[in-house]
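Next come the structures, one after another.
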Structure 1
Amino acid sequence: MSIRPEYILTLSCPDQRGIVHSVSGFLANHGCNIIDSAQFGDAQSATFFMRVHFVVEDSSVSDSALREEFTALGANLQMNWQLHDAHHKPRVMLMVSKIGHCLNDLLFRYKSGLLPVEIKAIVSNHTDFYQLAASYNIPFHHLPLAAGAPAEAKRVQEQKVLDIVAGNDIELVVLARYMQILSPEMCDALKGKAINIHHSFLPSFKGAKPYYQAHERGVKLIGATAHFVTGDLDEGPIIEQDVERVDHSMEPETLTAIGRDVECVVLARAVKCFVEHRILLNGHKTVVFK
């Protein structure tokens, strides 16, 4: 039994009447059946966002024809749109330093089928997790970079990372507690396809040791933030966040342990949203369809 083609259409365009009607009518006229659909009109930016998951039921409708004929509709409504094969599993690269809870969690979710991805490489500036990578039969690339390394050493190391990205056709880079600040050039090269987990509820407590910062301020909630990587440290568009309640009796180490559980969940949610094409950029913010 052949698998019918399934697609996920994502789009944004100036908000106006008739967008949903135009898109659903186009799909119906091309032998497609909508499985689910979500939309959002942002009054502040006057922009309309939409995600449609559909199946092609007419075998005479080809992929190329679908894309070519939708182009005219997209141009007419000034759309920024993408059409994704819903059966495709995006190729992912994980980056990690010496703290491995997020890496371990993502690998487990991948192996158990909870994350629909293909993890093609793990990159680290340390060797701590090469055996973990081997246990999943995933290539491990040790690309050392010492703290305070000169700019030229950093440039060479980052180029090696980008070579791995290009050589494996990587579609998403996940910084699973990779504790190196990426250069502006690296951020530009990975724009829109790199997600970082920050062990804090941004925009508070940026930079190093946020749980210790939080402890000093006596917070009652701690959290984690997954965001797109940009050249502005910890300022990229936020994708997912979560929190846990804490109290005055807890030491920084306890907050850290609680926080690490939150980090794993938040990062996994963000990655899943990305690979299911649920995230659309809205200026410095995101629209995330559930």
Structure 2
Amino acid sequence: MPDVLPVGRPDVLWLGGPPGAGKSTVAELLARRHGLRRYHADTRTWAHRALAVARGVAAAVRFETLSPDERWAAPVDELLAMALHDERGPMVADDVRALPPAPLTVAEGTVITPRLAGALPGRAALWLLPTPELLGKRLGERELDAGRLRLYRRLAEVIEAEVRDAGAPFLTVDGDTDVVAAVADRWRAELAAGPHAAGRAERCHLLREANEAVVAQYAGFFARPWAPGPPDGLRAPFSCECGDTRCTARVEHAVTALAGTALLAPGHTVTAAPGVSPS
């Protein structure tokens, strides 16, 4: 396993767990409500893969040279190797190290391991571990092909073993608990201490930053020689950029570029309503 260099930052909350655990939803809602920067490791997938190929990582090279059908028909251990679960840890560390010192960042992703977070004394870290029943339900809802389903189930096993072996803090997710509230309760002191976005304008900027990362994720995928060109009119849900801490709206938009103005759900504006705190 490659070494992970300590990031050495006092302003990061780490949220890990397998696919289907609800990490992305929890991180986005906490970031919106508390004026945080959100680092979503999935949006760096293709940049990390390009870096791994440039470094000659055999599993990364093999991933790129196989056709999609060949790739997903591979044995599950090979799929796990090609997922770069271990190799991406140092890349995440480098990404986070390059972020501005404020506001507080919530960094989430499947590749965030106890080893990465354990190198960072004084940080808050938490892993969401879904029950087998909930994991099966959520993966089933994604209508995954057989290869991805095998990989995601193996990742769930690997991540839970990593967390339990390290004695890392975790939250069992069973589908009945309000996970956002439970995570916020675990991190009550850290969320209160901040630093937070200075006001609504900065919160809007952070939401645009997160949306731009999604566009970059799509661009990285479609740049692959084996990837089909982006279908005309391909759209995806993006975060509403109104900056209201209570907003949970999503906005459908083309994945190739963002509008020059804020992406806003119907009826939403970037001007705070009377009586609404900007932070």
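Quick note: the coordinates plus some simple rules give every number you see, no bench work behind them. Computed from a predicted structure; not experimentally measured. Cβ atoms are built from the backbone, for glycine too; each structure is taken alone.
For this structure, a couple of remarks:
- Of the structures 1, 2, the one that -13500 was derived from, the read-out being helix-only ellipticity at 222 nm (-39500 (n - 2.57) for each DSSP H run of 4 or more, over all residues; to 500): 2
- Mean count of other Cβ atoms within 10 Å over residues 23-30 derived as 16.1 - corresponding label from 1, 2: 1
- Origin of the value 60, 40, 39, where Cα extents along the principal axes in Å was derived from one of 1, 2: 1
- If relative contact order in percent (Cα under 8 Å, 6 or more apart) is computed and equals 27, the structure in 1, 2: 2
- Read-out Rg and Dmax of the Cα atoms in Å, for residues 103-246 alone, computed value 18.1, 48, structure in 1, 2: 2
- Entry that produces 4, 14, 27, 28, 19, 6, 2 once P(r) over Cα pairs in 5 Å bins from 0, in percent, for residues 135-198 alone is calculated, selected from 1, 2: 1
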